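Enquirer: In structure tokens below, several structures.
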Structure P
Amino acid sequence: MIEEIMKDADTRMSKTLEALKLDLAKIRTGRAHPSLLDHVTVEYYGSQVPLSQVANINVQDSRTLSITPWEKTMVGEIEKAIMNSDLGLNPSTAGDVIRIPLPPLTEERRKDLNKVVRAEGEQAKVALRNIRRDAISSFKELLKEKEITEDEERKSEERIQKIIDTYVKQVDDMLVEKEKELMEI
């Protein structure tokens with residue numbers, strides 16, 4: 001029973017880490033990267049689909065993305081979707097190729113993005129603590145029903161604390177890496 005709770009907590013914690021990775025990938029640095037457009041969706045035959053499913057996204061140079069739609073009729077839709085996204089990018093079209101120049105980040109914008117990164121990290125840590133709390137309450141429930149001893153409960157709480165400590169350290173490492181990446185010019 002204890003092992004099931006531990007395994008569940010570990011799985012949920014690793015999913016929290018994956019979610020943080022995805023959130024941090026959306027925060028743009030000064031460099032062009034196709035993952036910047038991962039959350040942009042386009043109207044395609046009446047439904048919203050990810051941009052990567054209707055076009056080829058490439059890095060032209062360190063500050064420019066190029067998008068080549070598979071259908072020429074999608075150029076306008078893709079352009080509109082990028083403009084309406086929360087990225088603040090202005091695409092320019094040349095025939096059937098859309099180019100997105102990424103403006104260099106100002107010092108002020110970099111600091112704002114660092115605050116966003118820290119907030120994302122704090123949300124991940126809160127999620128990890130909530131998972132720990134759930135596991136500990138499950139241990140206490142087992143103790144109350146006399147399925148485990150007090151010693152087993154205490155040891156289980158110590159084990160779950162060690163697990164969460166490793167995940168919190170991974171979150172901190174990810175945040176330091178992203179902040180360093182943001183402050184690079």
Structure Q
Amino acid sequence: MPTRDLTQTAVRPSEATITCRGERFRRYLPADDIQERVEEMGRQISRAYADTVPILISVLNGAFMFTADLMRAIDTSCEVDFIKLSSYGDEKVSSGQVHELKSVDANLKGRDVVVVEDIVDTGLSMQFMLERLSAHDPASLRVATLLHKPEASEPDLTLDYVGFEIPDLFVIGYGLDYGQLARNVPDIYILDS
């Protein structure tokens with residue numbers, strides 16, 4: 001089967017392999033499996049917040065697709081706001097330097113907050129974000145991440161809702177990018193080493 005090159009086309013592939021920025025990726029998590037797990041996570045969050053209205057803080061840009069699907073899977077009232085951090089730029093490996101590019105607009109004091117992230121790998125961005133959000137004095141602060149790389153995590157973080165644990169390899173698709181490409185791919189692909 002041919003490999004589709006994402007730098008040459010805007011087609012949304014659902015293929016065994018794709019090429020992005022000259023590197024080959026193989027399908028790791030099909031869109032159907034992702035949606036099934038996101039729905040399960042939505043049910044968990046719905047049960048946990050049945051008597052309150054949590055606010056989901058989506059981490060831009062990568063988590064926007066996951067956040068939208070997760071919100072649709074939550075059957076209780078909830079709100080959303082956004083935060084934007086940078087630690088990767090156009091690279092495949094975190095620089096280790098986290099910068100806040102956009103802060104939340106909502107008043108989080110006394111609120112139940114769920115941070116929604118696409119992936120936690122080193123955990124440095126998450127640690128940075130949790131420290132920033134804790135300063136807003138929320139009633140509770142939890143984390144929902146679609147992907148977690150336990151082998152790569154450095155700080156001791158509590159991740160309350162985890163979609164999938166994955167190996168310490170670079171992934172793209174379903175909001176995750178490589179130099180801003182491949183976010184629109186419905187499956188998640190892993191670097192074919």
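Just so you know, all these numbers are worked out from the coordinates, no wet-lab data involved. Values in this document were obtained by computation on a predicted structure and should not be read as measured data. Cβ atoms are built from the backbone, for glycine too; each structure is taken alone.
Enquirer: 3.3 is what came out when distance in nm of label points 7 Å out along Cα→Cβ at positions 27 and 115 was calculated for one structure; which of P, Q is it? Please list the in-between numbers first.
Expert: On the way: P: 1.2; Q: 3.3.
Source structure for this number: Q.
Enquirer: Hey, another quick one. With distance in nm of label points 7 Å out along Cα→Cβ at positions 75 and 99 derived from the coordinates and found to be 1.4, which of P, Q does the value describe?
Expert: Details: P: 1.4; Q: 4.4.
Answer by label: P.
Enquirer: Sticking with this structure for a sec: Where does the value 0.90 come from, among P, Q, when FRET efficiency 1/(1 + (r/R0)^6) of positions 43 and 155 (r between Cβ atoms, R0 = 41 Å, to 0.05) is the thing being computed?
Expert: Numbers: P: 0.15; Q: 0.90.
This value belongs to structure Q.
Enquirer: From P, Q, which structure was helix-only ellipticity at 222 nm (-39500 (n - 2.57) for each DSSP H run of 4 or more, over all residues; to 500) = -6500 calculated on?
Expert: Numbers: P: -20500; Q: -6500.
Answer by label: Q.
Enquirer: Still on this model: Work out the source of 53, 35, 28 here, i.e. which of P, Q gives that when Cα extents along the principal axes in Å is computed.
Expert: On the way: P: 72, 41, 21; Q: 53, 35, 28.
Attributed to the structure labelled Q.
Enquirer: Quick check: 18.8 is what I get for mean count of other Cβ atoms within 10 Å over residues 67-74, calculated from one of P, Q. Which structure matches? Write down the numbers at each step before the final one.
Expert: Numbers: P: 14.9; Q: 18.8.
Comparing all candidates, it corresponds to Q.
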